[in-house]
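Have a look at these structures, which come just after this line.
Every number here is computed from the coordinates shown, using simple stated rules; none is lab data. Fair warning: this is a prediction, and the values are worked out from it, not measured in the lab. Cβ atoms are built from the backbone, for glycine too; each structure is taken alone.
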Structure P
Amino acid sequence: MQKTELNKLVRKNILFLEPYSSARDEFSGADGVFLDANENPFGEFNRYPDPHQKLLKQRLSEVKSFPAEQIFVGNGSDEVIDLVFRIFCNPGEDKALIFTPTYGMYEVSAAINEVELIKVPLTSSFQLDFETLENYLDDEKLKLIFICSPNNPTGNSIQHIETVLQKFHGIVVVDEAYIDFSNTLSLLSQIAEYPNLLVMQTFSKAWGLAAARVGLAYGDKQVISFLNKIKPPYNVSGPNQSAALNALDDFSGFQQRKAIILQQKSWLENQLASVAVVLKVYPSESNFLLVEMTDAIAVYNALVEQKVITRNRHSLVKNCIRITVGSPEENRKLLEALVRMSDV
């Protein structure tokens, strides 16, 4: 995709927008008497954070072997999703496409931004239905395609995404929130070949920083420049940037905790297979399991009564609940609750 073609995808008001210039944009040094940003001179958190998250991007660049200028840091991945709609979709005119069932915020953001959302069901094996997709690819109003891989709530990695990138001339957003738990390679290495590819990742899952709200987007330099252009000036707080930097500095701890989660997932999958109310445990490349029950609503409610909280996904996948892999103690309590239910 050439630069001129990308510019055709961007909303005209965004293309010519003059971004807000903050005090920290105009002076970025660390030393001095700071009287430029109307900050309170007292307090531990009195200064505005780096609006460009330079230290975090540099550290991510080293960890991911990816150019820092092609990294965007957002207030969770949800901010990235919303910004992408605002950059590329004219309200009331343009369209986006998702493959269902999938993460619910794509639909919510589409509705907020008044963008028509096309929903293409995944196949029975939770893979892309290219025959149905072909019906929409020539629509000039279709600007965005979202693909979650590994997918939420199904847990599997999506195959043949490169085919979508080759066939579609709009922006393809691949949400890799769970990629650290998967054996499938990230698509980061494909961004140089496909400028219309934007890859989202997050610190919320494998890195254990859900409360910090630090989402990431990796993409073509020009796409990242548009994200930076329209984001709020201080979209990620100083403490949250520090939390992400500290997590990256504890890589061995990250690997140890991830190994425990993966081991527990395998153990939990094996244990669930012998529980009477469980009909099927779907294969998963994430930190959760999609489980078909004899009666998902009844099982969910019975677990709640025992103070074990899962996610009822019956509305998305019939008779299924989604179970996050917890600590060994939490997983044991889940199994005990399900066994008690089966004995009744």
Structure Q
Amino acid sequence: MKILADYSLDNLKELMVSLGEKPFRAGQIFRNIHNGKGITEMTDISKALKEKLLSEFCDNPIQIIKELVSKDGTKKYLFKLYDGNVIEGVLMNYKYGNTLCVSTQVGCRMGCTFCASTLGGLVRNLSSGEILSEILAVNRHIGGDINKRQITNVVLMGSGEPLDNYDNVVNFLRLLSCPDGINISPRNVSLSTCGLVPKMIALADEGLPVNLTLSLHSPFDEERKKIMPIANSYKVSEIIGALDNYFEKTGRRYYLEYSLIQGVNDTELCAKELQRLFKSKPCHINLIRLNSVKEKSLIATTDKKADEFMKKLEKLGLSVTLRRRMGDDIDGACGQLRRRYIEGDSDN
């Protein structure tokens, strides 16, 4: 089934001509799509054109089927795709606006030991329009449109490894930043990767200056291999080279995600190695308190130890933040809500 949200404005103009319609209809359809509307909801195109479109395209590629609201205001959404697959997203409110964390794949094949997204493996990639539709659906759900966006920032850090779905993610970023659509700048997008070096290098040449974030979680290759299988393919030194290249090409500093695991990566030795690797680099470290995943045996660092580790890194001259917990009471970690839904737990 084809998805209209995959189409750029130019693509839609070509489609209209092929259907015997005037090219200006493309602009109407494009605006409707970016307002989160399905084909049957479009009121400014004819019934005949709707029928033509519905014969080739799904009416609406994504539906919000569950919304959970945390006591801290964080909202978690479960989305149903046109083929019955489910994905999830998280809406977080900050002083600077609303940030939506979206999925780029159904499941994930990276196998990181602290993540629920990878438990069932990779089902399939999301198309560029499906990724976009997560944002458009939530933006509309909370009262926004292309003239008054409610979603101001996007994080590609939900289920899936964005750079494992490279072509669709890059096309998504171009659709997202189109001035005729929802028009969210790449500078307001954070893309998180576990370290796919060739794709990181390619991204630097795309002209899309997103905030590149590395899921590091250990500064040591051997320890990374135990918690992140991708470390068997790429060494930390190779990843740093790709990060440095990204900074040189885009002028954008990069970020490190570091989930604190008790007794694994919260040691004095880890702190000193982080200093050795990154003190002179244009980067910022985000420390994260590990979300518990029932299928995993990893234990989160205590709040006290996490604070001590942050202060230790600060004293070592690193730029660091201990991220506040958001959405713990609504399955805030990647993949948790989707997994519970698939397992048939209707209470979550």
*A value of -0.50 was derived for log10 I(q)/I(0) by the Debye sum over Cα atoms at q = 0.09 Å⁻¹; which structure in P, Q was it taken from?*
Q
*Per FRET efficiency 1/(1 + (r/R0)^6) of positions 113 and 265 (r between Cβ atoms, R0 = 30 Å, to 0.05), the highest-valued of structures P, Q*: Q
